[in-house]
Each structure stands twice: as structure tokens, then as C-alpha cells.
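What follows is a set of structures for review.
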Structure 1
Amino acid sequence: MQVGEEVRLRVRMSARDAHYGGGLVAGAKTLELFGDIVTEVAIRHDGDEGLFRAYEEIEFLAPVYAGDYLEVSGKLLKIGSTSRTVELVARKVIAASRDPNHPSQADILDEPIIVARAVGVTVTPKDRQRKAPK
């Protein structure tokens, strides 16, 4: 994996993910998905899951509800000797109905809504790096 390459994950938020009233999903669920993306970046680059070290910044920009579909992406920004910096974005691509009379309805969004952004850093110790950078 090289700087500028991107990985993606698409997932539906379930009723189990809802943590607050009205089916609102906690921001921690988005951070969990960001962690999955960063883990994939480390595996693709190093052949090892690495260790998520830190967030440089996190922004929660829009609510997420049970039934919504999120597309989460991560782009490799920088490669250090053991660290990899990843730009993370979560977009709502399908919005579940908020109408109690039509709970099974959903809308594909013409323009996805950015619900969260972050920059994360993962570390893979030298002795765990199994892949030579391309």
C-alpha cells in the first residue's frame, strides 16, 4: 500500500448500535469503524494489524441513526519508519426513515453526508513488518 491509496468499508447501523433515544448511534461506533479501516491499512502495508496509536483530530459532523448505511474510507497520508498516518471519513450513503408510520423506508442519498472525519496514526513495530513497501 502506498501514500494516496484508499480502503473502504460499508456497513448498516443496526438497532443494537443505537445507544441513545430515537435510535441515535453513539460516535464511538464510528470510531470503531475507523479502527477497522486503520487495521486494514496496516495489514495491506505491513502484513500485520499494527497498533492504533492516536487520533490527531476527530470531528463529528452529523447524526447517525439505526438503519443508516455508512461508507467509511481511509486514505494513507504518510509512512514513517513504524507509523502510518491515515485520513478517515465516514459518510452516510443511505438514510433510514425517521417516520414511525413508515419505519422500513429508507432513502439513497444523492449526496452522501459526511458524518465524521479524523486523522489517525497506527504503529507497526519493525520486527512485525512482514511486507516490503512497494
Structure 2
Amino acid sequence: MSRQRVFSAAPWESKVGYCRAIKAGDLIFVTGTAAVDDEGKTFEAGNPYAQAKRCLVLIERALKQLGADLSCVVRTRMFVTDISKWQEFGRAHGEAFRDFPPATTMVEVKSLIEPAMLIEIEADAVVSRPES
């Protein structure tokens, strides 16, 4: 099975040994994506909604490089540092996936790699469309 990888400018990729996303056959797996700006700094510190939106923009960017878009996403996982902000995280997710909602999970974690990061989102996608 062929594999295609997409990398970002995240400084942790080379240090930890991972890629932003990988396509294996008809499946795409997008790694945990935190809200970083184009220079790798935390995006909109303290703003749960803006950070969730930024994560989804970065996920969509990776998907497009692999021939997909958000409508191909079948599952997301949201790791948040303050579950009491679930409505703000959820609003961003709901806006992105309003017309094609995936299965999803939101869990609270103690912290992310940078203290100012409030959310990290993973996504799994399927690029082939079943005929039916």
C-alpha cells in the first residue's frame, strides 16, 4: 500500500518523529493539531473558539494536500485543557462540520505541549466514496 505524507512547519515534527498527516490507501490520518500560527507560535492564546477554528484550518490544509477536504472526515478527537469551555470548542467544530458531521470525542487533558494551547484536534478521513 502506498503512503503519502504531509509535513508542516511545527518544530516538534522532526524532534518527535511524526508528520502532520499520512494517507494510506483511501485513509488519511491527521495527527493531533494544535493552534499555531505560521511561525509556529501559539495562535490566539486564551481564546478557545479561535484556537479550535485554527486547528481545523490547519487540518483542512493538510487534507487538501492529500486530495481531500473536511467533508471526507469521519472521526475527530478533541483534547482540551478546560472542558468547561466545551461550548466554545464545540461551536467551532460544529461550524466546520455542520453539513457532514463526523463521529467525535472531546476529552479534558492536564496540558498540551505549550501551556497557552487550549485544544488539539486529530482527524481521520476516507477519500473514496462508496457507491450506493
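Of note:
- Read-out mean count of other Cβ atoms within 10 Å over residues 30-37, computed value 21.6, structure in 1, 2: 2
- Looking across 1, 2, the calculation of helix-only ellipticity at 222 nm (-39500 (n - 2.57) for each DSSP H run of 4 or more, over all residues; to 500) that yields -8000 traces back to 2.
- Entry that produces 16.4, 57 once Rg and Dmax of the Cα atoms in Å is calculated, selected from 1, 2: 1
Bear in mind these aren't lab numbers, they're just calculated from the coordinates by the rules spelled out. Since we're looking at a predicted model, the values are computed, not measured. Cβ atoms are built from the backbone, for glycine too; each structure is taken alone.
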